[in-house]
Structure P
Amino acid sequence: MDYKKIFNPGPASRSVEDKQDALADRRDGRVYVYHNADVPLAVNVALATRRPLLLRGRSGTGKSSLARNVAINLGFRYYEAVVTSRTHARDLLWEVDLLRRLHLAQLREGELDPDMTAFIEPGVLWWAFDPQSAATQAKMAAGKEVPDPTFEHPGAAQAVVLIDEIDKAEPDVPNNLLVPLGSLQFQVEETRLPVKTTPETAPLVFITSNDERELPPAFLRRCIQLELPSPDTEGLKKIAEAHFPNFTDTIAKIATLLEESTKKAGRPLPAPPEFLDTVKACRQMDIVPGTKAWESLIQITVLK
């Protein structure tokens, strides 16, 4: 595909030589297989437009690990927040430690501290927008120096932020993120402190959805969208080979047998974590594909 690439990882990205055994639900982003040109294209469009990249697809298709792999390849800081049913949009910007404020009030015979500054804790988007002011605020809240909570490249000018499983949040959360993500600024309500970034240092925001809930149309219009399809047999092989580069012959046999078994059972192909579980078990336990032990193994890992 012919265009100027800001982000260009190649078809498979192995950021470091990884001598550890692969994890089934690996989130460290060190190994990632880019199945087609649409994935880096979507990342480049998000970088060029400074829009959030909404990743959709079946669980296990690599949505979360893509964000961290991009951060590693670009040399950006990396932050992540996993959304739950209790998450509010403001939690991604800042949080107020009301419990500590109440505790201090009890020690002061019921007098609440009117100054909220010491109870404000920066969220992931604050750290991504302005790590210097976030560090200053975090120090005031903790009473000591607080290191940048980035998982990658501390000190880098730009950041990648993963907001994982947005569809688990209340319906108003996505729309409440539109203003800070679009304007690249927000104001802390309790202290009136402005927090902002510039277009040059704006974070690249990844948002994932398992399509468990319909997202607001206004939010969808302001996102770059990419659906990550479930990999076919060849795709599963490439993923496993990237994790276990010295096990390719056995991986090919595992892939062939699993395709036959799932088709016979009327099941879809396994998701990458299930496939990696099977490969890892064969590798660690010396299980030969096609044997009786193999048949029992796939009942546990795939045909469960």
Structure Q
Amino acid sequence: MRLLILRWCVCVLGLCLPWQATAVDESSLLVIYPDIAGPYQGAFASIINGVSEARQRDRVTRLPIRNDTAAEDVVAEVKRREPRAVIALGRQGLQVASAMVKNSAVVAAGVLSVPEVGAPDFPVHSLAPDPSLLFNHLRVLAPGIKRVLVVHDPRQNAWLIRLAREAARSANLELQVLQAEDLKTAVRLFQDMAASADPRRDAIWLLQDSTTVDDVTVLPLLLKASWDQNLVLFSSSIGHVRRGALFSLYPDHMALGRTLASATRAASGAQGRGVLPLRDVKLAVNTRTAHHLGINLSSVPVRIHAVFPEP
């Protein structure tokens, strides 16, 4: 009798004995992310803040992953928590999500791409800007452009180029795509491209492609050609705008977090799969380059979020 009374008191007072399992909150959302220092830490924090802002009525739990933490240990922890939905950020988060038994709705983000062979069976929101948004901004900033030239490694960006072909048709642009599977080939192709480009109608697009675009050889080569020939050079990387490319689109991390929060709701039933381009973006412009190209930014009907050189 005394034992029954004690158990009743524990339930009424909401006490939880150390050996009692915590009840599962079916409305909970678990965010898995790498526990790393530097600029990526702030980016992940902003994404998670966006998730929390969009899901104020739900419990959003953070699960940081240290570099020395085994993926299987994190998978076991996720299984123990039994969240209703999981957002996996970064390469480590993607690795964990891929190893999970999908009892939860899963969405991944914070990576550029994933291999098309053996791609995960859940949506992956890439950090690569949507080509359609890039081309729309190109038409606004440089309306005379008729053709976009790009070099890529198909092992990294075949999926993005497929989207770019569709986007170019919609924007009434011609897209010339060249392939390179090593830097030496890419340098030669870019040299030929810059030499034959018509600055009155052509623009060169730099991808976030570790094979074909580097900051030591390719970027200086194209920046010089752009300046000397008044050639429009735009990029998927904000770092290139700092160096002199005309513009890029970069992640709006808070907005991306809100998108991911919505995506977990949509994924609660039968999930989609594959890589999705980044549509939560901000615009960065190099004002010095724009002035050199004769572009009057004060008359441009788009919001510019970052300018270089920084004032």
Structure R
Amino acid sequence: MRLGLTVAGLMLVALGVQILGGIVAADYAWVSIGWSILVVAPFAIGAIAELIERPPGRPTGGLPGAGPVAVLVVLIAGAIFLREGVICILILAPLWLSSAVIGGYTAGYFRDAFDKRYRSNIAVLAALPFMALFLDANMPPSAERFSVSRNIVIDASEAEVWPHLLKLDGLTPDEGVWNITQDMLGVPRPSSATVVGEGAGSVRQARWGANIHFEEHITDWRQNERLAWDFAFPDDSISRFTDPHIHPDGANLKIAHGAYRLDPLPGGKARLTLETHYIARTPVNLYASLWGELVLGDIQTNILAVVKTRAES
């Protein structure tokens, strides 16, 4: 019962941080993925849960378990009631669980110091995420550029591969290869990608599944050698149908440029390389780039496999 009440109380704290964070983010967009949300809130949840579950005077020892349990429940509740996407939950989970454990250890270490001011110290811990929100608003994170690249060897010449870079239509869900991002995390597979026009200035219309649409504005066209583009997202279909808090042209993430490169190989074969360049603006850019490597890498690997199969057939 104590643990249940603890989780309920901490869910209210987490919901309050979510709501206030959304209000602050209206003027300071980067706050939606700031230190408060990523680290301070789960740290406070872990510390408060530890103090409530094992208050001063009770036996101590062992791993702090109430905080991680509370964090898991909050994440699950977020997925159900706040429509957090699977990708967002998975990205948050390692940061939240580790921060909750650190918060629990910290509260356990200072347990005796909390003895005389037990309730007031819990109130201070609950206020930490809200104070951190306003610090986030005045300390915008730095933007860093990252790139993801995959390549594949195709048993066809550059001239035979090139047309498939300009037009892929009628794609079915069973084309391509199995990967974590599209088969486990639920990101839709491409259904078509067709260039309208010719040369620099033309536009490739890309569709994923039945609902996602975006554009690639061609900036470099060297037939049988290189095709480069700038991404354009005319609507919110990607965030609406994958994860509402990860927009590919938002304050925290900008998918900027992409390119195909064809290199000739002996025996009439060709190596096709696909690059994607993006900008991350979070307090944990290196951590975010690891997820970028996974998600964008999976999408690239799948597209390259589709081109290979079609070019070779």
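Nothing in this text is a laboratory measurement; each read-out follows from the coordinates by a stated rule. Remember, predicted model here, so these are calculated numbers, not experimental data. Cβ atoms are built from the backbone, for glycine too; each structure is taken alone.
Some observations on this one:
- Of the structures P, Q, R, the one that -0.68, -0.86, -0.93 was derived from, the read-out being log10 I(q)/I(0) by the Debye sum over Cα atoms at q = 0.15, 0.19, 0.20 Å⁻¹, for residues 131-178 alone: R
- With FRET efficiency 1/(1 + (r/R0)^6) of positions 123 and 203 (r between Cβ atoms, R0 = 30 Å, to 0.05) derived as 0.00, matching label from P, Q, R: R
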